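Derivation of every value follows stated rules applied to the coordinates shown; laboratory data play no part. Everything numeric in this text was worked out from a predicted model, so none of it was measured. Cβ atoms are built from the backbone, for glycine too; each structure is taken alone.
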Structure 1
Amino acid sequence: MSYLGLARKFRPQNFDEIVGQAHISQTLRNAISENRIAHAYLFSGPRGCGKTSMARIFAKALNCKSVSTKKPCGICENCLDISKSSSVDVLEIDGASNNGIDEIRVLRENVKFSTANSKYKIYIIDEAHQITTQAFNALLKTLEEPPAHVVFIMATTEQHKIPDTVLSRCQRYRFKLISKVEMSAAIKNIAKKEGFEIVDEALNIVITVSGGSMRDALSLLDQASSNTGKIEGKYVRDLLGLLPKCIITSVTENIAKGDIQVILKTVKEITEQGYNILQFARDLRDHLRQVMIYSINPAIAEILPEDEKLFEIQKKMFTLAQHVRIIIYCQKFLKKCAGTISQGFSLKCIFLKCQSHIMI
């Protein structure tokens, strides 16, 4: 059997396994138990936070043959078919490749037919925001008054691109980014099941880089777990091309001192060593942001216990206004210079500006 990635292997199969979206899981459970099923749903939110998984689980719960009314059993014929994406009554449609009016016309004709072996015929439309305006207009009447056996579930990362006429016909559920605590617990549980160990520093890097996306975190964990033995922080940093923490902390200290010569020498060295200059700017920005947060309220700063001593020292190096200025310049550099040949010159300018503002 071919290898199955962690993101697919540990894809949630019931409401309890969805990480970080308990508010939506509970609402959908209540709707099922009270038999208050809407004809159209819209799941929106960032990538990798469980929208499509929730749609599949909801579809299984609606069509499950078990006597339970709150969650899918996972063992009946309908549940197994939906899990394998082979159910004739649950159709997953890619909005990116089926976004034209012709495809919507076919869909409108097909909804008229009854189900083959289930209570509901369910259409899961992923990347729904890529459907054209004309196609949405053709779908409006069907979306508002579909046959009693039809349920639409649309998923999108860009709700603002969905026409208001469509939004008004759907029950809307906003998915949130997964918190560090929730993601940490989920990853540790998966690591235990898979039989590998990940140290706190490496775990923190995986969570930070994934940006609240469980799928991104598991994809990175999948890549890192190919290393034999314990997953260390240095290994994950090298894997991602991140700079060693000592370089970032050293540059931060030199910015505070206004020592532009040492900073530019460091930039030259990391470039010669093959590090990406844009990644350096991202790492510096993120570190300075964490130092700023720590200086305001240490309780909400997401740092490792062993870094507290360092942050206690560096939080005194800048005022809040200086923190904000430096971070703004880092962000402007990243926005302006991505993919350009002027990165080195612009990075020199950013440090000169940082120095001038710190001297104020």
Structure 2
Amino acid sequence: MNREQRIEALRLAMKTRVVVLDGAMGTMIQRHNLQEEDYRGQRFADWPHPVKGNNELLSLTRPDVIQGIHQAYFEAGADIAETNTFGANRISQADYHMEALAEEMNLASVACARAAADACMEKEPGRLCWVAGAIGPTNKTASLSPDVNDPGFRAIDFDELVEAYLEQARALWSAGADALLVETIFDTLNAKAALYAIQQLREETGAAIPIMVSGTITDASGRTLSGQTVEAFMISLLHADLLSIGLNCALGAKDMAPYIQELAKKSPVMVTAYPNAGLPNAFGAYDQTPDEMADLVAEFMNNRWINLIGGCCGSTPDHIAAIARVAKQAQPRPLPELNKES
């Protein structure tokens, strides 16, 4: 099956059943207890700057770890793997002085996810596994000043974001991703730069690249960090011909529920959710069990609010397995009938 056929199958799957996304990459990497030398590998043994914590680098130095994590999620019942590329852009990689490696990180990360997907499909004939190219928000914001004493200052501008996002999106797509997932959006202006870059890529390639977007409600105010309500966030991004829109991170399923319900009522496209496994404890760990998380996201599915469900921070293959069991019994959110002028 070629990519065009896989994409068409994905669109159909999200309309006919609740599709399951994988869980947290960072949580699983932490379980491996990797040290500085693991991140460096032989290739970067003499790199002059610390690199521990640069998870995207592991796609180059420990692809066995990354592919193994994808494999574990597929075996747990995930339909889609997110690539290990949350911070694989020039802006974020500047923290490690590895800007020049951003493109290679994206290529290698897709290869890890694609290999796991292909292995799973070969093992289970008739099953389809997809790869979503993950595009994170970067570590800079275009709408807010990082300096409380200078509210007008911006650490980055729109054009810089577009350039970085275009490099990342081009690499993800060329390597074989089935969709691009602009995720953990806390500043919609950053997301608009990513969508503008992907639109440029669509024009370059002539491909109808599926775009999934996922925002982050940062606290009980019900707004993104840059101040938008869920509805405003949705409306400001729908121009991009999206496959889906949804929320991830920051909140557990219990606190995310009212915002997913709002999206379900108002979105003209498919709705997605991948909450955290509850909220972190005093040590930064997540205590919510797989069954507890599955029980909470069951509300999303029982009410037919969503087309895709997964997990973010703190979630593991065990969480995804519990969620997948619920998803098998669920019906997806139907796309609304849009009013058409006669």
Where does the value 16 come from, among 1, 2, when relative contact order in percent (Cα under 8 Å, 6 or more apart) is the thing being computed?
1
Rg and Dmax of the Cα atoms in Å, for residues 134-277 alone was computed and gave 15.0, 46; which structure, 1, 2, did it come from?
2
Origin of the derived value 17.8 (Kirkwood radius over Cα pairs in Å, for residues 22-229 alone; candidates 1, 2):
2
Computing percent of Cα pairs over 31 Å apart for each of 1, 2, which one ends up highest?
1
When helix-only ellipticity at 222 nm (-39500 (n - 2.57) for each DSSP H run of 4 or more, over all residues; to 500) is computed for each of 1, 2, which one produces -16500?
1
If you rank structures 1, 2 by mean count of other Cβ atoms within 10 Å over residues 190-197, which sits at the top with the largest value?
2
